[in-house]
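Please treat every number below as a calculation from the coordinates, not as lab data. Because the structure is a prediction, the values reported are computed rather than measured. Cβ atoms are built from the backbone, for glycine too; each structure is taken alone.
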Structure I
Amino acid sequence: MPELPEVQTVINDLNKKIKGDKIVDFWSNWKKSIKKISGVKFTNEIKGRKILGARRLGKNIFIDLSKKNSQSNISEKILYIHLKMTGHLLVKDNSIKVKKYFDEKVNQYIHHIWYLKNKKGENKTLEFSDLRKFGKIMLVDTEKIKELPELKRLGIDAMSRFFRLNKFKEILKRKNKSAIGLVLIDQLAIAGIGNIYRSEILFEAEVNPNKKNGQLKEEEIKKIFYQIKRVLKKAIKMRGTSSSDYRDTAGAPGKFYTVLKVYRRDGKKCKKCGKLIKRIKMAQRSVFYCSQCQK
């Protein structure tokens, strides 16, 4: 599943490529992804609206839409998208010079297309490729977005300016009997971190994922917090990790997979000490670590 760096990469791309464009039509062959509204009504509601910008919370994507045709009696809307396991968004137009990635098989599972037109009258498409078809699409009144149950329960975003060391300590104190490897991927505690970055953060902090929060020393807590910010920033700079289906809006893979230290490296030698990397299950999800480097 795309995590915070992958979603932030998409957000950055959308703001660069489609901000200010108008939605002129919509197509879908898998309307089960569109929640709480019929496909026809969804299309009618979004047609004529301009894209004001894109933002995110954790792994959730929000595309802000204008009032429809500038009519004051029709409210602004938010296009809410969750990529789930295998989803990714592609932006296509005639200005794209490198199109080779669009032909790759991973980018061929197109189930939803937003047809766009920019200020110059040029056509574009925003396409949702999703192999397993688990992705979610919703249209929500802007003022009601915070009322969605799945968003109300989310913890603080891992890259929020309000997520500081003291806040991290508060979270760990509330869950002092839980393992740090579980807390980092608990979206109700900290939003945005998943399997990939959980493993990488703890390796860089030299902390065993099984260690209970109540057993963490002050220095270990500081190191974990520092590595959360450092690893995620580096991953965003490298446009995310493509360990499976994730691709950016040009259909290209993220480059962070080239610098992974432990994730999916079980049975291979640790790049620091040479001991074999281990893989264990925590709450039915894999975590990778070095028992020598992480105590």
Structure II
Amino acid sequence: MLPEFPKFKSIEISDQEDVEEITRKFPPYSDFNFVSMWSWDIKEEMRLSVLNGNLIVRFTDYITKEPFFSFIGADKAEETARELISFSEKNYNKNLLRLVPEEVANNLARSDFNLILDQDAFDYVYSVPHLSNMHKWPKHSSSKNVRSFSKLYPNYIVKRQSIKNALQDEYTKMFKKWADNKGIEGCLELNEYKAVERIFQLKRDNINIVSLYVGSVLIGFTIYEILSSEYAISHFAKADIGFHKATNDVLNWEEAKILNSRGVKYFNWEQDLGITGLRQSKKKYEHSAFLKKFTVSLK
């Protein structure tokens, strides 16, 4: 059970049901997705609480590593925001909240609160049927890449399996290959690799891995979670672009076809963190919407 604010607890696998009882009432914001929170809490610094029936989270900035607060919920939003900002200022010398979902921010009076859009934190949402038709996109580089790869390797293999049945060592080797292509040394010390290790601890049927092989060689994988009949969310993706420049495109296309066959309509690919290359790669796949987030402070 999650404690009542101002008491907090560290995140544990057993907290999933309590967290999702609150978050499932909202669109699937990546920051409040339990699997994402658990996976990226590699230093065990995240803290959870409940205030007015809302989920309170103490995050650590992905880049600066500084702590900050946010919340999601439908009850007494203004009262919750005021109390949480006061607590943050008193204990952390920060008089603002971050990653506040649009649906929550809309319940805060602009006469009393500063609401600033945080574009770097927007989640990219894609139409699964559109992604699954990538090979037909007119005059698009991804479409050309998919067709070129398919012609060059007509017998490539796509494998989907639950994370419960996946052999983690195979994906560790793929992660190392991805890092080698980028000239990254000590990749197993990366925060992202440690997050991948943690997601393998979640033996959930709705967490799946799509793996792309040419012959017996793994050249890419994605890890995604099916949230509902409408939504899936991407957690990790790694590809050997040294094998072929189209590996990412083919992997994303095949993943979308699998999701489309299961009736999933939308795919959340999370935020770009303001990183130029990441933003460009997300935009090229023609997202259909954003899940917007705000920084909130008192006027």
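With distance in nm of label points 7 Å out along Cα→Cβ at positions 24 and 248 derived from the coordinates and found to be 2.7, which of I, II does the value describe? Numbers along the way, then the final one.
Numbers: I: 2.7; II: 3.4.
Working through the options, I get structure I.
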* Figure out for me which of the structures I, II the number 62, 24, 16 belongs to, where Cα extents along the principal axes in Å, for residues 80-151 alone was derived from the coordinates. => II
* **Read-out Rg/Rh (Cα atoms, Kirkwood Rh), for residues 192-239 alone, computed value 0.98, structure in I, II** => I
* Asked: With percent of Cα pairs over 18 Å apart, for residues 8-87 alone derived from the coordinates and found to be 37, which of I, II does the value describe?
  -> II
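With mean count of other Cβ atoms within 10 Å over residues 136-143 coming out at 12.9, pick the structure among I, II it was computed from.
Source structure: II.
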* Asked: From which structure (I, II) was relative contact order in percent (Cα under 8 Å, 6 or more apart) calculated, if the value obtained is 25?
  -> II
* For helix-only ellipticity at 222 nm (-39500 (n - 2.57) for each DSSP H run of 4 or more, over all residues; to 500), the calculated result is -9500, so let me know which of I, II that is. => II
* Given 20.2, 60 for Rg and Dmax of the Cα atoms in Å, for residues 48-223 alone, calculated: source structure among I, II -> I
